[in-house]
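K.L.:
Read through the structures below before going on.
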Structure 1
Amino acid sequence: MRLDKFLCKSTELTRSEATVVILAGEVLVNGEVVTSASSQIHENNHITLDGEKLTARASRYIMLHKPAGTLSSNVDGDHPSVFNFIPLDNTCELHIAGRLDADTTGLLLITDDGRWSFNVFNPKYRCEKVYRVYLRDPVEGEICGEIALEIQNKFEHGLKLQGEDTLTLPAKLEFVSAKEVLLTITEGRYHQVKRMFACIGNRVNRLHREQVGKIRLDVDVGQWRYLTVDEITSIPHH
């Protein structure tokens, strides 16, 4: 964790205020003055400010049901930020693990634990993400017919996205109807779901994330809750 972020998490200082006291030489790490706000510190380091030992607050892990027309951002932009739905203190410490486009709805995971959020979308851990996808064009023929099977095989064997050299990791495609599917992927490339369907000449009209790993969305639109211990530990954390 960066030193300035640690100060924010262990005091009431803002990021800019933390930088000021660090530059002033008021922060010691293991007994030595550190004047770089970006210095990386570890959990077992002894960190003091004006001689007082600092201890970081416990990490927070949150599920939010993202509405359409909102930004996966800490601040408002062309659309309102999703953080408007979370009336908590120190939301500047929080970040989103796996952003969704403004028009995409569903499960957002929000935390201040950088290692945990990194692992959510680290292909090494093959954490499954389940999306409900509404398509522009129906898949012709029977849902279990040859065309549907051919598309499923393409997704299972990997697709070459435009502008990329490596195939996508194996993905599972289940047909709910001719224009509605469930897609399970284990990575998080830029606009991946939309680009995957573009590869087969279709277009995503609406996209909704239902599940990440064992964490399943179970709150109403615009609502949030803290994750349970079981949900938190279901994501590899090394």
Structure 2
Amino acid sequence: MLTIIIPTLNESKSGYLQKLLDAYKSTAEIEIVCVDGGSLDNTLELIKEAGVRLIETGLASRAARLNVGIQEAKYEMVLLNHPRSLVEIAGIKALITANMHLSWGAFTHKFDNSHPLLRFTSWYSNYMRGDKRGIYYLDHCIFANKQLLLEVGLLPDIDIFEDTALCLRLNKKAKGIRLPYISETSAIRFETTGVYSQAIKNQYLKWLYYFNRSDKKMNSMYEKGLELNTEYKANKKQK
């Protein structure tokens, strides 16, 4: 059995939440848990209409919402599903079938935009950062045994790169496995900001992360103009 945890916050911007719920809710042997951070659009209505489990919180960070979902999960295998990533159903079924033999891992990343730089980004994310270093971002849709997640202390409550920090913790326990099934991810950030501009910003933020800069300042920069994962009052004042 499998628990799928989706951390939500104003998801109408991308249109992916409806796709996720429609695809997953018809799959047997899964529990879907949406942990919401205070959506003001129609996100809550979509979740309620789908008839899946909803946990409403005032938690600002995506990591904190995921941790609530992990603690509330019914089943031992947990899938941390990025709210704008859709795992193919064959991959969900394969995870259910193999979960007794897996400790943690992620799916194979692909953007829903075929721009050459985005194809390269997915390739690098899958084969270099993922397979060689064991670091997967949340849009790969990371899965793990619930007990293992509890043992490593869940996700650190930071506003950005919480997925990197989680993988570093998990790597100390076991090697992650990348399954060949696709996690298709919205390219909304790149399409809104500009492919090359967003790519440069991402690389700059990675540099800041490895020099231990403030997670809140980094994420405020990352979310500026979009606020897809976290809302910052400072951003609202700037508009």
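K.L.:
Thinking of 1, 2, which structure, once Rg/Rh (Cα atoms, Kirkwood Rh), for residues 69-156 alone is computed, gives back 1.11?
P.N.:
The read-out was computed on structure 1.
K.L.:
Turning to a different aspect of this structure: Identify the structure, out of 1, 2, from whose coordinates FRET efficiency 1/(1 + (r/R0)^6) of positions 29 and 173 (r between Cβ atoms, R0 = 35 Å, to 0.05) was calculated to give 0.85.
P.N.:
Only one of 1, 2 returns 0.85 for FRET efficiency 1/(1 + (r/R0)^6) of positions 29 and 173 (r between Cβ atoms, R0 = 35 Å, to 0.05), namely 2.
K.L.:
One of 1, 2 was used to calculate log10 I(q)/I(0) by the Debye sum over Cα atoms at q = 0.11 Å⁻¹, giving -0.67; which?
P.N.:
Attributed to the structure labelled 1.
K.L.:
I have -5500 for helix-only ellipticity at 222 nm (-39500 (n - 2.57) for each DSSP H run of 4 or more, over all residues; to 500), calculated from one of the structures 1, 2. Which structure is it?
P.N.:
So the calculation was done on 1.
We did not get these values from a lab; they are worked out from the coordinates using the rules stated. Please read these numbers as outputs of a predicted model, since none were measured by experiment. Cβ atoms are built from the backbone, for glycine too; each structure is taken alone.
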